[in-house]
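Trainee: Each structure below is given as structure tokens.
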Structure 1
Amino acid sequence: MGAGGVPNHRVQYVETKRLDKNGLPRTLIHRTENGKVVQSRWYDDKGRAIRNRDYSHSDNGGKITFPHDHIWNWSNNNGERGKDHFEPDYNNYPNQF
């Protein structure tokens, strides 16, 4: 990544059901459904997912606020998306639509 979560490679849009946990290094991918962005994922300089931003999904009866971020953990070298929801970090991970 460049400064913070700003990709210095490219920004992509893909119409798919899910994003891979490994991708092109220093890339931001926006997952779309019917042309609308529903999730964004940032990849580090090794191509590992480091942060997700969810814009919509099942909201567990209205208990989940959108958008929200999830942080990835690679301590086991397998890569696992954290379950905790965080306020979006727009300073370090801007949307770049």
Structure 2
Amino acid sequence: MSTAGDVVFYGTLEGYLKAVDANGKELWKFKTPSGIIGNVNTWTYKGKQYIGVLSGIGGWAGIGLAAGLEKPNEGLGAVGSYKDLAKYTELGGALTLFTLPGK
């Protein structure tokens, strides 16, 4: 997701919400409670701009964690593909919100 100020926000499986400039230089990061697999959202309310992201590892990448699977071929191979994911994140579900500074 990009802002009018050329700041791009994205989330990682490890649970970081990151902001980079148009050239990809990291400007900021914040560790959320769990991995981010969804989209970052923005909106304005009463003249302020907000950024929000849901974290909570799931889907194909998180099936091993969510279902307690351990064999590499379980979860259609997701367990083997993401075998180290538990070292970097955990299950969860949280909405993290930020306000962007105004002019």
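Read-outs throughout are calculated quantities, based only on the coordinates presented, and are distinct from any laboratory measurement. Keep in mind that this is a model prediction, so the values were computed, not measured. Cβ atoms are built from the backbone, for glycine too; each structure is taken alone.
Trainee: A value of 2.3 was computed for distance in nm of label points 7 Å out along Cα→Cβ at positions 24 and 88; which of 1, 2 is the source structure?
Mentor: Comparing all candidates, it corresponds to 1.
Trainee: Let me ask something additional. Please compute relative contact order in percent (Cα under 8 Å, 6 or more apart) for structures 1, 2 and give me the label with the greatest value.
Mentor: Answer by largest value of relative contact order in percent (Cα under 8 Å, 6 or more apart): 2.
Trainee: Which structure, out of 1, 2, was helix-only ellipticity at 222 nm (-39500 (n - 2.57) for each DSSP H run of 4 or more, over all residues; to 500) calculated from, if the result is 0?
Mentor: On the way: 1: 0; 2: -3000.
Derived from 1, not from the others.
Trainee: Next question, about the same structure. Consider the structures 1, 2: one of them gives 12.8 for mean count of other Cβ atoms within 10 Å over residues 32-39 as calculated from the coordinates. Say which.
Mentor: Numbers: 1: 12.8; 2: 18.6.
Considering all the candidates, the number was obtained from 1.
Trainee: Taking distance in nm of label points 7 Å out along Cα→Cβ at positions 16 and 72 from the coordinates of each of 1, 2, which one would give 1.1?
Mentor: 1
Trainee: Once mean count of other Cβ atoms within 10 Å over residues 40-47 is calculated for every structure in 1, 2, which label goes with the largest value?
Mentor: 1
Trainee: Of the structures 1, 2, report the one carrying the highest value of Cα Rg over 2.2 N^0.38 Å.
Mentor: Checked 1, 2; max of Cα Rg over 2.2 N^0.38 Å sits with 2.
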